[in-house]
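Quick heads-up: structures coming right below.
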Structure 1
């Protein structure tokens, strides 16, 4: 079994929380599945869940280098120099990253409002990026954009390998296999 979930902002990538915060159990009715990978509580978008350990391994093990594509809203107007740095790979406190595919994109037309909204500052514009990574370190996109001088304000994963978010509203699931 393989399930796609559009994980809403503020939801933990686990099924229980002693502090009572929202978890996957609030959205996933299927039993005996677990997340193949993670998204931070303050990130949104595609999360795959499965009951197949071998499939989870193929989706998450860094040796398989599954492409993961994110849309990131960053603070400021990002320029070509920062994009080139992301494309070459940047050095983080845990070492250099692999090169990323990075490009400026427009704000997606299909984008749902976030609750709470992203902070708005009249004097500071924002940019949207499409970033595709082939590794998956903790908070990697956020750390990479900060390393090139553009902190991430909103982060949405839209693709893992061949699987896409396509049309799932926040909190909705879709059976993929």
Structure 2
């Protein structure tokens, strides 16, 4: 696939995400032309990664709430994960960790309930399968990054996720968050 094809495919797949945070497609195309003429990057994938990094900064600067901040990260990391896996054909567990961390932070920032994280194994490896169904405190999940870790042995990358479960008291009533 040529550099131009890689770039056009990225714009088609992720252009809406870039535009959402004030990065118009016309600017993306200008940056591609400039980088091609000036040979600023070793390859087009490096340019796309640079644009994703700028997008993370733009999204963070535009965020008005904690929820918006993590939502932006969650969406952008999803695009980055897709690009890494489908275009670069790489495992991308490190991007999956960032994506899942943003998901947990976004969800807990929005929730009025106490939440726990349950691991849902995608049957990708023995390590992940051993965690399937286990529930952890949000802080422990954020600290230990169970999924997408170096312990996952799936050659194609971890495909597991977290499910956020509201906590209940001994009478079965939902427990409100004390934020």
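Computed over structures 1, 2, mean count of other Cβ atoms within 10 Å over residues 66-73 reaches its largest value in 1.
For Kirkwood radius over Cα pairs in Å, which of the structures 1, 2 scores highest? Could you put the intermediate results ahead of the total?
Values: 1: 16.8; 2: 17.9.
Evaluating Kirkwood radius over Cα pairs in Å on every structure, the highest lands on 2.
Suppose helix-only ellipticity at 222 nm (-39500 (n - 2.57) for each DSSP H run of 4 or more, over all residues; to 500) works out to -4000; of 1, 2, which structure was it derived from? Derived from the structure labelled 1.
From which structure (1, 2) was relative contact order in percent (Cα under 8 Å, 6 or more apart) calculated, if the value obtained is 18? Can you show the working numbers first?
Details: 1: 33; 2: 18.
The structure behind it is 2.
Given 11.8 as the derived value for mean count of other Cβ atoms within 10 Å over residues 18-25, which of the supplied structures 1, 2 does it correspond to? Please list the in-between numbers first.
On the way: 1: 11.8; 2: 15.8.
Structure 1 accounts for this read-out.
Suppose Cα Rg over 2.2 N^0.38 Å, for residues 98-161 alone works out to 1.18; of 1, 2, which structure was it derived from? Spell out each step's value before the answer.
Numbers: 1: 1.18; 2: 1.11.
It traces back to 1.
Quick note: the coordinates plus some simple rules give every number you see, no bench work behind them. As the structure is a computational prediction, the values presented were derived from the model and not from experiment. Cβ atoms are built from the backbone, for glycine too; each structure is taken alone.
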